[in-house]
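Structures for review follow.
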Structure P
Amino acid sequence: MEKEIKYRYFIELRFDGTNYHGWQIQPNANSIQQTLQTALSTLLKENTELTGSGRTDTGVHATHFTAHFDSKSTPEKIKRIDLVYKLNRILPPDIAIINARQVNKDAHARYSALSRSYEYFICRRKDPFFINRAWPMERKLDFDAMQKATEILFEYNDFEAFTKANTQVNHFKCNILYAEWCQEGHIWKFRIKADRFLRNMVRAIVGTITDVGLGKITVEKMKEIIESKNRSNAGYSVPGCGLYFIGAEYPPEIYL
């Protein structure tokens, strides 16, 4: 018999992923999902399971991550116990809750998302304040060439070349809605938004574009790599410490 859903909530959070093996629960590994589920279950006094808007790899951060959970607790009880405040007292300092909102029973943190956004940080000089928060890359990079290589992404929607081999998905199509590099002092940021992402896709794209910036491959080579649909032709996967999940967008009608 299918479990009856009483109330469904979206919970929004931020986290520094340095001390975690990503969002998703894994055997014998510290995860954001397990840490938050344990805190929620303790506070609500019921077994609580979370579903995230995506999965993040080891060391990856999030400035606005969404997950949903089902609970017997009414919205009035959630408000009365001051869920956000109490969770922030229980959770470790590297996880912070932003908000908790009731949503429709069929709203889904992963499948209801219209788009997702990421940023990748490259630190262009030694900086102690960006340890584990950016990829240190002090070699000479051609910013303009990297920007031109990024523009090529809009010409395609099949990105099999930028995902891990043997990834279990039905297709490799993603619609890139936004992609650009910007410079903020000695921090270079790659920003990208799409309707969906493949596993390891952003880190593989950044690694390949960085090869363009280093002069290892030409801008035109980007097209060949994408069209090959072969991961071995693309650049290496840059470190997770520079990647940030920025957020997912949802249709406003799911919120109650």
Structure Q
Amino acid sequence: MRTPLVAGNWKMNLLIDDSVKTASELKSLVADVSTVEIVVCPVFTALRAVSDALKGANVAVGGQNCYLKESGAFTGEISPQMLADAGCTWTIIGHSERRQYFGETDSLLNDKLRFALASGLKVMFCIGETLEERESGRMNDVLVRQVTEGLQGLTEADFARIAVAYEPVWAIGTGVTASPEQAEEAHAFVRELVRDQFGATVADGLRIQYGGSVKPDNAAELMAKPNVDGALVGGAALKADSFAAIVRAAV
């Protein structure tokens, strides 16, 4: 049995006070949930304050990105060690917005993934196709490339600290959600890719989250599918009550 993983990616939203308020509200709303792993990923400036607000709670804290060096002359970057120092146990790597707006390649993301794991963090590794790639029939080719190159060089032990987040880019922030059937088809395809490359034990244990306009009213139907093991939530995670409802949909 795979424990559902429901994470909130707050993206570039919420100042420190609002971040702490949201985290504190969430803490009380999900305090009785024991069968879902819950993570919130605030902006870097709010990480320590949110970590303090969630101390002792069943909600972990993650970064939205990290670099592949511990320290050095890398202006504007943040290391896994700095995330851990601010209270993080997770980080997101490879979100489509990082790929699209900041030119992050599969090779770079593989380096970042492996360094984050070596540094002791758990990772939500994002993959997914654009609308143009889906409509032109290249969806599977894109997923093969992202999985093959992105997860290259990992060991079976590494997968204990990895979740893969399938995010169809055409559904992120658009209000358009992949149907439960579309999500299941893509998740099953990704699981088979992992099975081919890393074996049945890894594939059967790997959690694959769905991301892309997940809301309280569609979360249960999506996460009821056998290969959908939780959600990476964007806009609906900015309000404690809506995110808590999504968490409860995974119970």
* For helix-only ellipticity at 222 nm (-39500 (n - 2.57) for each DSSP H run of 4 or more, over all residues; to 500) computed as -6500, the structure of P, Q it came from -> P
* Asked: Computing P(r) over Cα pairs in 10 Å bins from 0, in percent, for residues 67-194 alone gives 9, 25, 28, 25, 12, 1 for which of P, Q?
  -> P
* Given a computed value of 4, 15, 26, 24, 16, 9, 5, 1 for P(r) over Cα pairs in 5 Å bins from 0, in percent, for residues 27-82 alone, which structure among P, Q does it belong to? -> P
* Structure responsible for 2.1, with distance in nm of label points 7 Å out along Cα→Cβ at positions 139 and 179 calculated and labels P, Q on offer -> P
* Structure fact -> For distance in nm of label points 7 Å out along Cα→Cβ at positions 11 and 235, structure among P, Q ranking highest is P
* Upon calculation of Cα extents along the principal axes in Å, for residues 155-202 alone from the atomic coordinates, which of the structures P, Q produces 37, 19, 13? -> Q
* Here Cα extents along the principal axes in Å has been calculated and equals 58, 41, 35, so which of P, Q was it run on? -> P
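Any read-out appearing in this document is the output of simple, stated calculations on the displayed coordinates, not a laboratory observation. Since the structure is predicted, the reported quantities are computational estimates derived from the model, not experimental observations. Cβ atoms are built from the backbone, for glycine too; each structure is taken alone.
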